[in-house]
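See the structures that follow.
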Structure P
Amino acid sequence: MSGRISRRAFIGAAAIGVVGATAWATDSLVTARSTAAGGDNLRAIVRGSVSLPGDPGFVAASRPWSTAITQQVRAVVELADADDVAALVRYARREGLSLSVQPNGHGASGDLNGVILVRTSKLDMVQVDATARTARVGAGVPWGRVLAEAGPHGLTGLAGSSAAINVTGFSLGGGLSWFGRKHGWAADSVTAFDIVDADGRPDRVTGSSDPELFWAMRGGGGDFALVTAVEFDLHPAPAVFGGRMLWPGTAAPAVMTAFREVTAQAPDELTVWFQLVQLPGSPTTLTTVLVTYLGDEASGRALLSRFDAIAGRLQDTRRMMPIADLGEIASESTDPSPGILSSELLTGIDDHTAEQLLEPITPLLGMEIRHLGGAFAGPSDSAAGQVTAPYCLILIGMVPTPESKAAFETRRQQYRDALRPVLANRAPFTFLTPGDTAARAFTPATLARLRAIKQNRDPHAVIRANYPVLS
């Protein structure tokens, strides 16, 4: 691509238009024919659908969840079944190409130029074994389906804030769950992956069959194999108390104080998140607290009573709730949008930090603080690893224009500068944002181990995560 741009510039400067333009047109025609031929080959090897640049619907097919991110991919393949996975990997290996899986486009980095984008929505098998307390799901399954099937048995998977998030991608990236303080990363509960490796060979990976690969895939990202199904433990959740409390923005200092006090003594069964939300197109700010408690209502309300003393509450949706309704707490959008987020792990929230966090969030849409601790701070035999930082800061913006994106980055840097004394200089893998690298998610020792596994298992970089460990 850079050669073509240089050639065009040279034509304008040297006034040799006809010869240069003919050469450029010939080069473009060859490229187009090559892409078309490659597309024909793809269509011949997979039963699923193949979309190429110029095809009707290609732009929509290649679009990530955040419409603010552009992906210049070579093709989009919607897999029909696990056999398609093996055929596609062998094709990519033979042709010297790379594959990147995005079930529904979450976590995109915008750095997939020339890559074949793989969609897995048709790998939609869900099997729940209530007696064994396990689930086995295909690579295209969202958390909402698992919760709906496990909940009636008094069980839950370790889902995050949105039921629309894909189970496999979430688990490969670690997975910060509502119930992670009690049970750790979602990756810690994975017991097996059905995969196709970088040579196109199907395999089943467990802690006993392939300890190194199993370790890497639980939290190290999707850089090591293409997953066709994942198995994981379910956890008891016979009773869940949860919901959302809402106050005007003026209550933010009092709510922050209560948040700090409650999280300082919270049992592992209780998860509390604090939010400041800026209404789009309005100067109005709202203060929100989101909660889940693995227990009965009376105990949950007692643990959260500090918030009841704060006047002016506008809404309180807390109730005993079925696991299938877990996604209603955060009420995150289930449709793509030009949204973007950034994350930082915080080593604590002292008075100065609290003051900085309560500064106006404009031009952001939201600022969220998730309480970690509990099992997150304990030992983990997965690549997601131990996280001793007790809080995770998430900044949320809508960036439909270059100007709004620049404003988001400016405010993000202001937060970093103001919070530097408490920054852990890490972020959860699934909260990385364009411009980040995988190095932000891991300790140096973990990153070195992941890179060694990648070089050993996939030296030709056939498989590519949104944020590759070798970048």
Structure Q
Amino acid sequence: MPRSALRVGVAVLGALALVAGCSGGDGGSSGGRRPAGGQVTIRVPADAPTISAAVSLARPGDLVLVAPGVYHESVRITTARITLRGVAREKVVIDGQLRQPNGVVVAAPGVAVENLTVQRNTQNGVLVTGSAKVAAGLPGRSGGYDTGDEPATFLKSFLVSYVTATRNGLYGIYAFSAQNGVIEHTYTSGGADSGIYVGQCKPCHIVVRDNIAELNAVGYEGTNASDDMYVVGNRFVGNRVGLTTNSDHQEKLLPQRGAVVAGNLIAANQQQATPEQADGGWGIGIGIDGGSDNRFIRNRITDNANAGLEITARADIPPDGNQIVDNLFAANGLDVGWTFPGATRGKGNCLRGNKLSTTAPAELAATAPCPAAANSPTPSGTWAVPKAPGGIPFTDVAAPGPQPQFPKATATGATTVPAVPALPDTASIPLPTKSLLAGHARVQS
């Protein structure tokens, strides 16, 4: 989805943050000592006064273990294979005070970020990236995106687990120009663009699983994120838009293709007390905007006021070959709608085995069955779109409730991040229940 309108305001905040400076943002804060040994635990504040100081002392294989407290710093990790972990998820808080662009920046491979909260940053809660420009926090007109002509540079392997990211000016958890990673067991809210964002990777080899994203402009967004990109078993409930997979000229590696979206609960995405999405998107469960060859399998898509699933084109980029298979649709304004207001249209999109009642065009289920010929034209329809209500500032989104803790946070050593994560077996992913991850969510479906 277009984000230019949103980024203008965020870029200004980011510029102010750079003027204000970063407390420990280079990972170079002085003070502290590293305990003797090969692979050690560096404790904050016992061994180092700040998280950034501890990270600057860490060597590959070390664990930085953070005691409860509110830390007003931006933590930059440039040493490979270290683990940053809080002892208590809701009590270890990295707070940007609306002055820092990012809470945690991961710019080295094999890093794990676990069991803490990142909040009130002008751009991102946790940023994982192989782009030097983005890691530097340069706001620019594109909100920190590296949109130059040079080839994309990827960060190889990462883990973000048991992290709460709330009330951040762009994304809660942002993986950009990164591969071979897992985002799991996180909670994101108040993302002024999206709770979780994966952009500019091919092949991604990324798994986004068992997360809660609510009260964001968009729950999950995958832009130019292609091949071995899995979004499975998540709760995208109570945002303005649940999930989008799209192509965007503002990033490299066009077009987006080859993602698997399976076993997710995508419901009630028409919340008013959320940041307003830049292009006005509201009431949509899944949006496919110029994305191709994606598979949407056994998702429960309900109670989205505009549309359960919408396919459209992004400017000159058609959506081709998307498969919508065995999903359950119920109580949406429209279950499935395919619409192409411009000249660009899709081909080879198809449906099979879905439970649905309303489509646009009305005969869509009968005219676009799977498998579809690659060159078969995708029909276009229209439907009555409800007016989107105004949103609220991301800073005003409700605070999250308690979330699950990393098991044995103080007794477990550093986490070994695999070079390439195990990818899900799509056939074993079930249709989710109505109560998926409901016990830790504010918005109930």
query = Upon calculation of percent of Cα pairs over 29 Å apart from the atomic coordinates, which of the structures P, Q produces 51?
reply = P
request  = Supply the structure label, taken from P, Q, corresponding to mean count of other Cβ atoms within 10 Å over residues 205-212 with the calculated value 24.1.
outcome  = Q
query = 12 is what came out when relative contact order in percent (Cα under 8 Å, 6 or more apart) was calculated for one structure; which of P, Q is it?
reply = Q
ask   = Between structures P, Q, where is distance in nm of label points 7 Å out along Cα→Cβ at positions 213 and 229 highest?
value = P
message = Please compute mean count of other Cβ atoms within 10 Å over residues 77-84 for structures P, Q and give me the label with the greatest value.
response = Q
inquiry  = When helix-only ellipticity at 222 nm (-39500 (n - 2.57) for each DSSP H run of 4 or more, over all residues; to 500) is computed for each of P, Q, which one produces -9500?
reply    = P
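Laboratory data are not the source of any read-out in this text; all were calculated from the coordinates shown. Quick caveat, the model's predicted, so the values are computed rather than measured. Cβ atoms are built from the backbone, for glycine too; each structure is taken alone.
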